[in-house]
Structure I
């Protein structure tokens, strides 16, 4: 649910490579392209994915709100600035998008603000976050009864795709977004992953 391409300033992963790797992956058939503050990576990745009818590329962005990062799934364009957390959440809800608090206790995450904001889900398993910080996110999700997602947070072609969000939905963006909102998700490490 949380992948970057070369359109994120801190990533080099090529959209074509992402699609080819997803097509070969034994456990995954959908990913969300969530570049930092842009949807250009999604647009390019989607073009390459058209050749593969059995995979789904979900549009999104990891937006640098003033308070911390927020993933929005569904949009193909960014919301207008100022990027304040509540503005982003309100616009997402008005358009039927999904908001996720990525790695809330690492780096530019929302920290304890995740306990208050009206998010749709919390990323409780981030592939490059320390296990203790993932556990903190899980505790907040449990306390708030919010759906959980997992994101490898891959930035480079060599990064491991080490976690997965199982979503009970068809391979359709709208169906996936609705399933996340309803909590029809399960976050877990992929087989042979030792980080968790």
Structure II
């Protein structure tokens, strides 16, 4: 996806990514709001399509849409603190990767690969803790669409909104402040001279 639509929108498809990019100073508040609305609507639509497909199964489907969660009865049965810490830490590491490999001077061609492999690693480590979210929209969509069959997931969705935004905000701040990288101004896309990789910033309108 990063290589497919990165030059169109930055391929955030995740409110936490957009928030980290916002805090890092690479997009405007107006763009962030637009992106966030689109991401949540997309997640709900995606979950609805998944529901329609799975509900057509003759037998064996329990109504699950892969909702995130924690506590008794959910995968490894980790407590709230463990779930919260993992989602903050996982999202922080994810955004450090994204903001690092997409800054000016980074190897553009490998950005999508690095981001994808980092996300795979985060999922493998946390799948038994929370099902791994690091994406508020990914958690909200299935929780809303599947609320009738699993109301508990909707009650827990707050954690998968708050924790990822905290982790993303921390990463964005470290890049904005120059602690992790003394970023230069991100050049505009479309001019043929930009060396900014997918997800680095919001594509800017031509003058």
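Laboratory data are not the source of any read-out in this text; all were calculated from the coordinates shown. Just so it is clear, the structure is predicted and the values come from calculations on it, not from any experiment. Cβ atoms are built from the backbone, for glycine too; each structure is taken alone.
Given 1.3 as the derived value for distance in nm of label points 7 Å out along Cα→Cβ at positions 134 and 174, which of the supplied structures I, II does it correspond to? Computed on structure II. In this comparison of I, II, the computed figure 32, 19, 14 for semi-axes √(5λ) of the Cα gyration tensor in Å is attributed to II. Looking at structures I, II, which one was distance in nm of label points 7 Å out along Cα→Cβ at positions 22 and 142 calculated from, given that it came out as 2.5? It traces back to II. One of I, II was used to compute relative contact order in percent (Cα under 8 Å, 6 or more apart), and the result was 18. Which label is that? Label of the originating structure: I. -18000 is what came out when helix-only ellipticity at 222 nm (-39500 (n - 2.57) for each DSSP H run of 4 or more, over all residues; to 500) was calculated for one structure; which of I, II is it? Of the options listed, only II reproduces it. The value 0.25 for FRET efficiency 1/(1 + (r/R0)^6) of positions 6 and 158 (r between Cβ atoms, R0 = 25 Å, to 0.05) was derived from one model only; which of I, II is it? Working through the options, I get structure II. One of I, II was used to compute distance in nm of label points 7 Å out along Cα→Cβ at positions 30 and 54, and the answer was 1.7. Which one was it? Of the options listed, only I reproduces it.
Out of I, II, which one gives 15.1 for mean count of other Cβ atoms within 10 Å over residues 118-125 as computed from the coordinates? Here the read-out was taken from II.
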